[in-house]
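Only the coordinates and a few stated rules stand behind these numbers; no lab work does. Computed from a predicted structure; not experimentally measured. Cβ atoms are built from the backbone, for glycine too; each structure is taken alone.
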Structure 1
Amino acid sequence: MKEKPIQDQQGIILKNPAFYCALIITIAFVFFGIAMPGTAEALMNSIFSFMVEYLGWSFILSVSVFLILILFLLVSPLGGIKLGKDNEQPQYPLLTWFAMLFSCGMGIGLIFWGVSEPISHYIWPPMGAPYTAGAIHQAMRYSIFHWGFHPWAIYAVVAASLAYFSFRKDLPMMLSSTLEPILGKKGIVGGWGVLVNVVGVFATMFGLATSLGLGAMQIGSGFETLFGIESTEPLWVGVVVVITIAAVASTVTGIDRGIKNLSRLNIILAIGLLTLFFLLGPTLFILNLLTHSTGEYLQNIINMSFGLDAAGEGTEGWYRAWTVFYWGLVAGLGTLCWDLYSQDFPGADHPDFCYRCFAGSHPC
């Protein structure tokens with residue numbers, strides 16, 4: 001499957017009113033944050049508190065439904081429908097596509113939170129007392145849960161939907177195209193279509209801003225620890241600028257040159273880091289804990305999938321601070337990752353696509 005010419009893609013974007021609506025609102029929001037940072041922070045905190053307090057259940061339920069849907073497609077005859085044309089084949093080999101998928105889906109978050117999250121859960125567990133053997137098991141179980149099947153189900157649902165309507169139905173690669181059976185071909189570029197695409201842009205913007213902001217502060221903390229450079233806002237801005245330049249350069253050079261090669265390098269570095277920790281760390285404890293945690297994760301996956309501690313049995317605010325926040329963040333990043341996932345794999349059917357997505361879940 002050949003990529004559409006960049007000029008064609010740009011033409012579709014520039015003719016879409018959603019592009020200009022999202023651009024104007026985004027610029028206005030950025031200037032609002034710069035001009036009145038205190039007011040902007042208070043507003044964002046209020047919106048976040050409202051979302052996790054009153055709509056947290058919808059995040060938990062929706063992501064669980066996504067996972068059930070993906071499992072259904074794996075065994076259902078509907079899964080045999082190709083995401084692209086009947087005679088198309090996957091554009092990239094499995095390992096190359098997996099490298100791009102893993103790098104885009106996990107990004108900088110796994111490097112930091114792969115260590116920080118279990119430690120945080122050990123100190124502040126969802127249930128029971130901290131600093132105990134039970135807290136260790138809970139910490140690993142929920143860390144696997146937050147980086148396991150559920151976030152990849154979000155990516156798979158959005159990417160497979162977009163790939164199907166874009167490559168098989170020849171519709172524009174826009175979020176509104178996935179609603180063509182409801183809105184019609186005219187509706188996806190009409191008022192409702194514009195609204196859907198603008199919401200998608202904002203989900204992407206806030207998801208990317210959150211991930212990039214957390215990553216910049218993490219890198220700043222590393223500079224402070226290693227080199228004594230104080231981790232302050234100017235340093236964070238500098239980190240964001242460097243990462244943005246690298247990302248833009250990678251994107252401009254295209255998937256075959258920039259993104260593919262960077263993704264391969266990421267996988268090599270990740271495997272090297274994993275091997276280093278495995279050999280130099282407490283190897284036997286790592287193997288025992290991995291085996292035990294995997295079993296606990298699979299044994300408790302249904303309870304964790306729908307758990308919100310409605311009666312207040314566990315630690316107050318834990319689910320809102322972790323699981324609900326994670327699912328909201330991944331949903332925002334899902335709109336960022338859909339384009340890469342879907343463009344790389346038009347020749348697959350649903351089960352093949354889903355299996356390859358889930359292949360990255362447990363190594364996380």
Structure 2
Amino acid sequence: MNILPLKQENLVEFQNLYIRFYFELRSKQGWKPGDENAYKKEAAHYFNRGDIILLAVQDGKSIGFARVSSREGNYWLEEIYVVPTHRGKGIGSALVKEAEREVMKHDDSLYLFVLPQDKEAIGFWKRMGYDTINTIELVKNIDERNADYRHTVELLGENFKIYGWKNENFDEEELEFMHLLERFYENGGTKEDFLDMVNKGIKDWLENVKRCRLAIEKVSKNVGRDFHVTPSELWRYLNAESYEKDTYTPQKILENDYLILHELREIEELKKKGMKITSKVILENPEVIYEAHIKALQEELRIAFQKGDKHWIKSRIKDLRNYLEDPYLPEKLRPQVKELLKLYQN
């Protein structure tokens with residue numbers, strides 16, 4: 001795949017990609033796309049006036065483009081598009097990097113607009129390093145009868161709306177957050193109330209992550225090895241949603257070196273399988289969680305045995321017996337549980 005500057009002989013290919021870009025965008029928004037000929041004229045106009053237009057070409061076929069314009073001495077990345085069949089292969093990133101190299105010949109900054117409903121685009125741009133908000137565009141529907149449905153969002157506690165799209169990809173947690181925000185402001189919540197709650201929540205989170213960091217350091221020193229787990233991952237995992245009530249609270253676990261060791265080993269096993277530690281990782285991967293749990297128990301009991309801690313081993317033997325009565329325990333893991341019982345119960 002090559003990134004090449006647009007030439008006259010490739011103008012039609014660019015025009016076709018430009019049309020596809022806007023047809024896809026309007027489909028997401030639930031709007032009727034414009035006239036194809038109008039889009040073709042726009043694309044030709046941008047080429048003729050000298051915009052930086054780059055084509056991604058593979059096997060002689062154009063599969064994507066990026067367009068950069070110049071306004072009052074500033075450079076703006078106006079559109080970027082990769083055909084659906086070639087996404088996820090780094091082509092968009094390559095287009096952006098080449099556009100940045102071109103802009104660096106003239107300036108040291110590249111600007112862009114991104115729509116707040118377009119989660120995929122926002123995520124892409126943040127991964128590419130575009131993480132500074134420069135301009136906020138606001139609109140007022142003078143005739144509220146013509147206003148589309150909206151979501152509630154906030155910026156530093158200030159209440160704003162964004163238009164809803166026909167084909168959105170907000171997840172359940174994001175939708176719940178926006179719904180709760182709407183109810184919060186409708187019930188008299190203020191910017192000050194919001195910032196007070198958020199500040200308290202973040203302070204609590206930071207304090208608990210600090211406790212996790214100290215716990216990891218202590219256990220690592222005690223067992224003589226490092227764990228490939230971050231403090232935030234540990235705290236997130238301790239608070240992850242579960243399909244049954246946990247025996248130990250996060251605070252109790254952080255007070256017990258064996259339990260900390262156990263959780264760290266579980267997380268390591270999940271990460272080995274390429275899993276991201278999220279609040280739903282346990283609910284979404286029950287069988288893998290069981291496997292990780294048994295492996296963590298093996299190391300936990302081994303360390304307790306080395307320390308001669310018969311009291312702890314006895315308490316965990318009781319847990320192992322309960323596992324054999326667990327109807328959700330995968331059958332393939334029952335022999336491992338029985339083997340642990342046989343090894344440590346005496």
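When relative contact order in percent (Cα under 8 Å, 6 or more apart) is calculated for each of structures 1, 2, structure 1 comes out greatest.
With FRET efficiency 1/(1 + (r/R0)^6) of positions 46 and 326 (r between Cβ atoms, R0 = 41 Å, to 0.05) coming out at 1.00, pick the structure among 1, 2 it was computed from. It must be structure 1, since only it matches.
Once FRET efficiency 1/(1 + (r/R0)^6) of positions 238 and 278 (r between Cβ atoms, R0 = 25 Å, to 0.05) is calculated for every structure in 1, 2, which label goes with the largest value? Of structures 1, 2, the maximum of FRET efficiency 1/(1 + (r/R0)^6) of positions 238 and 278 (r between Cβ atoms, R0 = 25 Å, to 0.05) occurs in 2.
A value of 0.10 was derived for FRET efficiency 1/(1 + (r/R0)^6) of positions 54 and 302 (r between Cβ atoms, R0 = 41 Å, to 0.05); which structure in 1, 2 was it taken from? This figure was derived from 2. Computing helix-only ellipticity at 222 nm (-39500 (n - 2.57) for each DSSP H run of 4 or more, over all residues; to 500) gives -17000 for which of 1, 2? The structure behind it is 2.
Could you tell me which structure in 1, 2 was used to calculate volume of the Cα convex hull per residue in Å³, for residues 118-229 alone as 171? Answer by label: 2. Distance in nm of label points 7 Å out along Cα→Cβ at positions 150 and 198 was computed and gave 1.8; which structure, 1, 2, did it come from? Only one of 1, 2 returns 1.8 for distance in nm of label points 7 Å out along Cα→Cβ at positions 150 and 198, namely 2. Source structure of the calculated read-out (Rg and Dmax of the Cα atoms in Å, 27.4, 84) within 1, 2: 2.
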